[in-house]
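Asks: Below are structures written as structure tokens.
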Structure P
């Protein structure tokens, strides 16, 4: 297994910070990259006219070769009306890494490859992984059980094992990773990188209301509900946020097929509970005990990662 140079050479820790809807915006991405991990954001988070291009201009001008690269998440879903325009801006500004999700598309891969960019596609099972590589993705993000947001249900041990039977390219693993020990464990299983989201919500730079951040600090894996009710696609959410919104987490009912509507989600006046009131989280939040600057979160991960490495080496 070998990483593309942009990932092998410029990371201080083998981590991609996952692009979280609404939460991951320019200040958080800059802080993550400067701390030495890939900072990422969904293009849809830039909701105002011209904001996405402005963010790309800032990232390209403010980050240096000493920093980790950044990534843009393109949500390739039929309800996202902005994907083609956002892809065109990725090409124009030569975004180094594009993370595609909710639909592997050849035209996305070809466009990013036209300027030498890297495409990682997120998947929840081996079948989707094979489709993504067949359509030209450079690498995979394996979204296993326990991940925040739209998570899969397959054990990370099984998912990584199946992928590694046929694919030796770049793979990042997502699912309950919130400590440096878990980053090392992901590599031991066969992944090249860890994909961490929920732990970065509880940072000062994250665009999340204080109640959301504190709920992460106060909660653990027992407080996570897996449901397709809110967006039509199964995902993990904080039980207390569902209760806070006036619903019974154990009696949510059938999903609304029209719930996954990115056109509505990008409307600043939208009131969709799935985006504003129901808060996503993975199972790893038991390790999150404070709201801290992003650089401090990365530094703690790095210390834990090195301590775990030394512990394993000592055991030999």
Structure Q
């Protein structure tokens, strides 16, 4: 199966002579309000425990892990994926494929709770969400997601700042931490909507995104969506981008591509038919856009399910 995950640029691996251990060798970069940990594993091992005193954002950079978390079923953890874990929660990790030739590398960014509270208070005060009982908050149940372009770019920026020797790195990292928390909340919101989970019953984002999904073949524009949300077009655009980190048009195109991928799992369906049923009028445009999103053409994607 081909899943879109945006990869993070991995830092260089440690020099072999500097390794203290072959299992979760740790390099630490400490700043005022966060701590970047880079873990490398060079041999297969099972149920390695790991726990942080702070909220931690982890992202896979190289190789494969199997994560055991929250007493839920274990899951594969691969590059392009992120897991967020509350403070003092123990992870147990398997490294089924790790070797000197194929090491795993993972980052764990521990963020001071004061910084998290400051950021959430600032967002709720300056950029309040629509509806009562609707607040900016981290969702600890929605802890695993694929990196999108913005989230990966923000994590790349944080890695650079944490590893920098600049005297301004704490100030720059502080700003980027705020951006990272916003990106995580937006990504969690988008994933919850994708899974059909209502964020808040009085938040119009769910009704609008459901309308988009049910009307992909129609000519949906900003005016129609803003009327659906009972907002002006300017207010609706700002609201939508704040909630999901993307514009309404970007969201519509993503949903059309997602629907096309479902249709392409049928080996007998024609590409032109997929194009039409997904709400595209021009097959060439559809093929170009699909390849931009997925890295392969619709026909190549379809063949993945045939073979």
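None of the figures in this text is laboratory data; all of them are computed from the coordinates on show. Predicted model only: the values in this text are computed from it and were never measured. Cβ atoms are built from the backbone, for glycine too; each structure is taken alone.
Asks: When relative contact order in percent (Cα under 8 Å, 6 or more apart) is calculated for each of the structures P, Q, which structure yields the highest value? Don't skip to the end; give the middle numbers.
Replies: Details: P: 19; Q: 15.
Of structures P, Q, the maximum of relative contact order in percent (Cα under 8 Å, 6 or more apart) occurs in P.
Asks: Also, I was wondering about something else. Quick check on the output: 2.4 is distance in nm of label points 7 Å out along Cα→Cβ at positions 89 and 241, derived from one of P, Q. Which one produced it? Could you put the intermediate results ahead of the total?
Replies: Numbers: P: 2.4; Q: 3.2.
Answer for the origin of the read-out: P.
Asks: For Rg/Rh (Cα atoms, Kirkwood Rh), for residues 65-104 alone, the calculated result is 0.99, so let me know which of P, Q that is. All intermediate terms of the calculation are to be shown ahead of the outcome.
Replies: Working: P: 1.03; Q: 0.99.
Source structure for this number: Q.
Asks: Which one of P, Q has distance in nm of label points 7 Å out along Cα→Cβ at positions 73 and 225, as calculated from the coordinates, equal to 3.4?
Replies: On the way: P: 2.1; Q: 3.4.
Derived from the structure labelled Q.
Asks: Which one of P, Q has P(r) over Cα pairs in 20 Å bins from 0, in percent, as calculated from the coordinates, equal to 35, 61, 4?
Replies: Details: P: 35, 61, 4; Q: 29, 55, 16, 0.
Derived from the structure labelled P.
Asks: Give the label, chosen from P, Q, of the structure having the highest value of Rg/Rh (Cα atoms, Kirkwood Rh), for residues 97-248 alone. Could the numbers behind the result be given before it?
Replies: Details: P: 1.00; Q: 1.04.
Top value of Rg/Rh (Cα atoms, Kirkwood Rh), for residues 97-248 alone, among P, Q, belongs to structure Q.
Asks: Also, quick follow-up: Could you figure out which one of P, Q the value -11000 for helix-only ellipticity at 222 nm (-39500 (n - 2.57) for each DSSP H run of 4 or more, over all residues; to 500) was computed from?
Replies: On the way: P: -11000; Q: -13500.
This value belongs to structure P.
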